[in-house]
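Got some structures for you, see below.
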Structure P
Amino acid sequence: MTALLLATLVACSPTGKDTATAAHHPDGFAAPTVHGVAAKSQAEVCVDCHGADLAGEGAAVSCDTCHPVGWRTDCTFCHGGTNEPSGAPPRDVDGADTDISFAAHTAHVTTNLHGAYDCVQCHTRPADALSEGHVFHGDTTPSVAEVAFGGGISPAAAYSGSGTCSNLYCHGNGQGNDGTAAVGQTFAACDDCHASAESDGAAWAGMSGDHKRHLDEGLACAECHSATLDASGALADAARHVDGIADVALPEGMDWLPTRQCEGSCHGEGHGGRTW
């Protein structure tokens, strides 16, 4: 912390403007672990002294004086955790890494079940630290994370506020039925989400179209979804899984039409004009 900022912290008055008659901040406030927490919780409204863009006003210096270049657009500068490079899970507002409010952040950006999700799947991502709706500019619920699914692949989803999400395409069964997920749940095997003979007590019940008939006849998922799965049934391209798009890649000699019809021959059987 520079001497200039330390002097400013003493010189800024309770009214938020230039005067050396009274100290606004207490001793030790210059420490990032102190003023950072106060800013994020809005216990101190920094823009009152430092200007609406935090570029400095009067005797109050610009926050850029001490913060690194690019901090305004670097989410991890304020929110980033230390578990892995993306900064997930984020630190809590109090700066702690031990009391994580939503540990599932990490799984959403590092899992091998789908591509790394961007913040917009569950939040309105601000352009920078001072965007409207973010800290100091329209954030009416300081210390509370706003969850908004409208910009993601599950726009109808809802968050309970206590670790459970519902109406989720991304935790549905892949057949148009949305699902629910809660902190602590694990998703690793196909039948954690998709219907299977083992999971539902009836052979492939609940799957759309002709899935049941094809699977009952012994066809493997990869025969129609080879862009996503390999011959063993393992994910061949995680980025194409749970991405909001149903990838259909039929065997050689077969075509999938926009009308949801199959054309060609599969396993020696003609499929001319069959509707899924």
Structure Q
Amino acid sequence: MVGDLHCHTNYSDGSMQLEHIILYAKQIGLDCLAITDHDTMGGTAKAVLLGEKIGVKVIPGMEMSCYDPDTGRKVHLLCYFPLRPEALRPLLDELLKSRSHANRESIRLMQQYHPITEEMVVRHAGSIEQVQKCHIMHALLDLGLDYQIYGEMYRHHFSPGAKEHCYYPTQYINIHDAVRAVRESGGISVMAHPGEYNSIELLDKLSSDGWLDGAEVYHPAHSEEQRRQILDIARRDNLIITGGTDFHGYYSVPSKINPLGSFTTDNENIERIFALYYKRMREGFEKK
């Protein structure tokens, strides 16, 4: 088997619909696909059923938006197969509440310069909780103010230090709370693209302390040196080694423009994920 284990749909900040992505995966010969939308598993049950119909194994998951309290940096955590997703609910509820407020504030700031409405933005995001900068930009494209998501207009309003800055920050989840919640949920925790946010040292610590099941090694944002460093940690601690394109479709940032399946996970590590899932499922039933 070969699989792309990092993929976003229109349930968060991917441009493609769930059905189209699974068909796309089948067309390009992927055996396995993980749906990892930001802070939601809203489309995963449907994705699993669609995958069964067309012959693609779908791993239900999400990408949790976190931060490292020691450095203030962003950290993303992939959670696969949570057996008790209710254990994640308190953290996600607080995050989505913060994101809803931040999104409304960002839209309000943008309204000082352009005639957009919340409805115009939500049309592309599905809900105010899942609005990202790309959805606000899409509303500006609808008005004919630019021709690309990450063009001059994006830089004008969302670059650090921009004079007409329109980004209002969301309060993310403390990474230490996140890994504890994933463990309580019975899910499989994999640190996403640790090289992108300069979090390889954090990966080292969390892995050494036994909080992680895997590390995303193969990712478009990683340099060869970063891959080597992450791989060394993963092999030292016997972590599952994953790869994923971090696919966003039309909403991909310029540095991550890669078609689905550009970065993948091999058969051995996919089998390790499923074996760990079945093991924890059995353990869960025994506890009941």
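Where does the value 2.2 come from, among P, Q, when distance in nm of label points 7 Å out along Cα→Cβ at positions 52 and 244 is the thing being computed? Going label by label, the one that fits is Q. Looking across P, Q, the calculation of mean count of other Cβ atoms within 10 Å over residues 124-131 that yields 15.5 traces back to P.
With FRET efficiency 1/(1 + (r/R0)^6) of positions 36 and 140 (r between Cβ atoms, R0 = 30 Å, to 0.05) coming out at 0.90, pick the structure among P, Q it was computed from. Clearly, the read-out refers to P. For log10 I(q)/I(0) by the Debye sum over Cα atoms at q = 0.10, 0.11 Å⁻¹, the calculated result is -0.52, -0.63, so let me know which of P, Q that is. Value -0.52, -0.63 for log10 I(q)/I(0) by the Debye sum over Cα atoms at q = 0.10, 0.11 Å⁻¹ corresponds to Q out of P, Q.
Have a look at P, Q and say which one yields 24.2 for mean count of other Cβ atoms within 10 Å over residues 60-67, as calculated. Derived from Q, not from the others. Of structures P, Q, the largest value of relative contact order in percent (Cα under 8 Å, 6 or more apart) belongs to Q. Assuming -3500 is helix-only ellipticity at 222 nm (-39500 (n - 2.57) for each DSSP H run of 4 or more, over all residues; to 500) as calculated from a single structure, say which of P, Q it is. Comparing all candidates, it corresponds to P.
Readers should treat all values here as calculations from the given coordinates under stated rules, not as data from a laboratory. On a predicted model such as this, the values are computed, not experimentally measured, just so you know. Cβ atoms are built from the backbone, for glycine too; each structure is taken alone.
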